[in-house]
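Listed after this line are the structures, all set down as structure tokens.
Since every read-out is calculated from the coordinates, none of them should be taken as a lab result. Not measured: the values here are computed from a predicted model. Cβ atoms are built from the backbone, for glycine too; each structure is taken alone.
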Structure P
Amino acid sequence: MRKLKRFVLMILLLFVPLCLSGCSSKDKVPQNEIRIGILNTPNDVAVARNKNFFEEKFPNKKITFITFDSGVDANKALMSGGVDFATMGDTNGIVALTAGIPVKLLWINEMCGANESLIVKKESGINSLADLKGKKVATPFASTSHYSLMITLKKAGLEKKVQLLDMDTQNIVAAWKRGNIDAAYTWQPTLSQLQTDGKVLVDSSDLSKAGYSTGNITLVSKAFLKQHPQDVKKFVSVLARTHQLRKNNYNETVKAAAKQTGISVSDADKQMRGTQWPSLKAEYSKEYLGQAGDLGQFVVEMQRAGKFMYGQQTISYAPTLEQFRKFVYQEGENGIN
């Protein structure tokens, strides 16, 4: 759900070869510290932090959390060896793959649903997608919301018939209040601020049913994976534990996420109810990441998104299924407890 500007992508593409030839990833992996790049959202990592699950699983290591405002910042940190794990929107994961950042797709933190939506002003006269023709629609470009919006417009035959505006979430709220935009595709908690005088036309759960899934994912650096494969399994087990906790005690999970991120329980509930947290078994199944070299449906849909992003000129090439097969963590749930 995070933004990636094209000029930053250009910098990534120019910088990666230099880093790969001139930097030693091995030297950048601390032996007694695990560095985790996070987003300040009520997700599984936030719950695990609040519950001290990481400290329990890694009693002899220092756990350092580094907050990023966007997937581009997380990718830059992964590229430079500044973090070992990082959470981001899956569109930024596709950027990491095509930019040659030495990482693997390890985990799906959450699948987007009603927490990301296309919302319009109630008084705008927009009652269907067809009514968007000629209207001003804002979204953070190269985010999962941007991808979902473009797919929605394409399916409705409106891809070139609306005025698209690139705005971050704060500017979307400001433009909405000023009356400068008619609609926006964005995520919670921004949606809640727009819903007082807005209505939802479509959300990402609708697109998921049509085969256009989006989600937040965690990447792991190849250097860390090579040197600490058992720690990677332990990391997965921590997040799997939070997914199981949500299934068993949703209210406890919401309270933990709210406390960790500094938002109200009500706001955390709104954001979390619109997402799905796959179980450990589901993560490494044909529905999501796949296993034993067979790609799951979510990864297949990521590859489709990569083709779309290439067509939109936000990445340098369209990655193949074989490239995605090498990109995904292959160990699955084996040995994770």
Structure Q
Amino acid sequence: MGDPLLNLDNVSKYFGYGVIGLLRFPAVDGVTLSISGEKPEVVTIVGESGSGKTTVAKIMLRILKPTHGVVKYLGKDLWKLKRGDIRRFIKDVQPIFQDPMDTFNPFETVDSYLISVAKSLLKLDKDEAIERISRTLEFVGLTFDKVRGKRPNEFSGGELQRISIARALLAQPRLLIADEPVSMIDASLRINILNYLRRAKEELNISIVYITHDIATANYVGDKIYVMYRGSIVEQGDIDKVIENPLHPYTKVLLESLPDYRKGKEWFKMRLAQSTQTIIEIREMLLKGCKYLSYCPFKSEKCYERPSMIEVEKNHYISCWIYHNNK
């Protein structure tokens, strides 16, 4: 069995806050996850705004260095890669951003930008680059003539996100890191973007990390799920198992936001009633207890200690004392 394509082992990232930044805030706290190098898969990371999802994405992309823990790419420490390995990593691991405008230079035409990407990453001449770009644009239902001579602001949000996906695929990557790729797209167009991601896995053998606050879209595209809350993974496993049998209280709250999920509405109402994060909540985040402590209807004294991740069934894990006590 080979090395995982990308592996995070007990990774944490702290940021300073306060008047001069002396106090440290854990945006990511002890996250462990991996993306298989054996076969392509879609790994979803689900959580509300502020849960640490985007920070994890930036760590995976080598944009942010973790405060603690190790990130490995094909078995090598991501922050100790040699120049040749860094170049390979940049080609193999491509981002898709929430706002497609973040991908492009607003003063450069889209075709010129795509040509420069193809020439830089694939070492192609201009004619070869245009041929490769044309094939990649066809994958997302566009043509080279459609983008020729146009700047990013001349496209709709949906078109620009499709071009952003094509740009990522142009590098012939092994892994896409897609951070909320449909959240700024019209609802009527989101299914198309999600289908392009599914096809990238099935037809191009590309693995995907799909990051979202929307557990419904995660269920549509995903093979595995990691549920994040306040910087930590609280439940993980095969997505069908977690969706059909959610165990952690927070996972249940996420599912209750779906229109067809009818269990325990009082949990969701309680979550909405406590939407403002107070100083007490920040203090609880810095403690060593369960991250869901302040909202959980089942909390006990034991919850002031951090529960480890345990397996409750094959490929289904949870960090919750309720299930520790049942073992």
Study note, to complete from the structure: Value 20.8, 67 of Rg and Dmax of the Cα atoms in Å was derived from the coordinates of, among P, Q, structure Q
Exercise for review: Using mean count of other Cβ atoms within 10 Å over residues 108-115, single out the structure from P, Q with the greatest value.
Suggested key: P
**Study point:** Origin of the value 3.5, where distance in nm of label points 7 Å out along Cα→Cβ at positions 76 and 156 was derived from one of P, Q
**Key:** P
**Study point:** For mean projected area of the Cα convex hull in nm², for residues 196-299 alone computed as 8.9, the structure of P, Q it came from
**Key:** P
Practice item. Supply the structure label, taken from P, Q, corresponding to helix-only ellipticity at 222 nm (-39500 (n - 2.57) for each DSSP H run of 4 or more, over all residues; to 500) with the calculated value -13000. Key: P
Review point. Of the structures labelled P, Q, which one yields 21.2 when mean count of other Cβ atoms within 10 Å over residues 28-35 is computed from its coordinates?
Key: Q
**Study point:** Structure with the greatest value (metric relative contact order in percent (Cα under 8 Å, 6 or more apart), set P, Q)
**Key:** P
